[in-house]
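Undergrad: Below: a set of structures, written as structure tokens.
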Structure P
Amino acid sequence: MIEFNTERADNVVAVRIEGRLTDHDYKTTLIPTFEKLFAERGRLRVMIHFDEGFEGWDFEAAWDDTVFGLHHRADFEKIAIVGGPNWIDWCVKASVFLMKGEVRTFPADHLDAACAWLTA
């Protein structure tokens, strides 16, 4: 399940993800929604909250994520990644140099700290 919170009028967007991300999720939900938000709001500050039910990506979804991230690497002002398995932190650290904006990871129980950093 993917749930977007775009209620704020500024460039801050929250995404909550549970279950396994698929190619279908990227092509029908994530990519179209982000493309629309970039067009409406410009550079985004995004919180990605992986809840306890997050199961990772399938191969095609991981590829979609990589291609999309590289294509839009200058369109994210900040990305706060909250929760998820420990390997997500490692993946972020290994790829953060590809992003032009700031990227930080936060433990699942530090949602407030992630919000504060994202909006500062």
Structure Q
Amino acid sequence: MVEGKVHDFAIFKSVFAHVSFSQLTVWVDLGFLGIGDFSHPGSLFIPFKASKHHPLDEIAIEHNSIISSIRVRVEHAIANMKAFFVLRHKNRMRMESKLDTAFTICASLANFRLNSLNINR
């Protein structure tokens, strides 16, 4: 957990400074514009950015729509995990392994809830 107002990309750079992304596919939003220069991922999917004088063409709009439709699933999964109290607030666990276990349990419960909702439909 990071105190204060810190940009997501700044956190990313500090946490993943020594991780190789060369074999990974990375899906990010426009907040990570410099990620290609920083981490050199195998495949990078980032939306095109429009500006006042350079609006997006139809192909760029379609590209952004496809990326958004995939990324929204990830955002919803994160929101489902944050429904659990242990992930919403500052954690006092001193052992990192316990926090990892808590995160894994919350992710498993969120998946279980999602799967049970899909079965009942």
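Where a number appears in this text, it was derived from the coordinates with a stated rule and is not lab data. This structure is a prediction, so every number in the text was calculated from the model and none was measured. Cβ atoms are built from the backbone, for glycine too; each structure is taken alone.
Undergrad: Taking 4.2 as the value of distance in nm of label points 7 Å out along Cα→Cβ at positions 59 and 83 derived from one of the structures shown (P, Q), identify that structure.
TA: The read-out was computed on structure Q.
Undergrad: I would also like to ask the following. Using helix-only ellipticity at 222 nm (-39500 (n - 2.57) for each DSSP H run of 4 or more, over all residues; to 500) as the calculated read-out, with -17000 as its value, let me know the right label among P, Q.
TA: Q
Undergrad: OK, next. Out of P, Q, which one gives 20, 14, 8 for semi-axes √(5λ) of the Cα gyration tensor in Å, for residues 11-66 alone as computed from the coordinates?
TA: Of the options listed, only P reproduces it.
Undergrad: If you work out volume of the Cα convex hull per residue in Å³ for P, Q, which one comes out largest?
TA: Q
Undergrad: Further question: Quick one: mean count of other Cβ atoms within 10 Å over residues 51-58 came out at 14.1 when computed from one of P, Q, so which one is it?
TA: Considering all the candidates, the number was obtained from P.
Undergrad: Of the structures labelled P, Q, which one yields 16 when relative contact order in percent (Cα under 8 Å, 6 or more apart) is computed from its coordinates?
TA: Only one of P, Q returns 16 for relative contact order in percent (Cα under 8 Å, 6 or more apart), namely Q.
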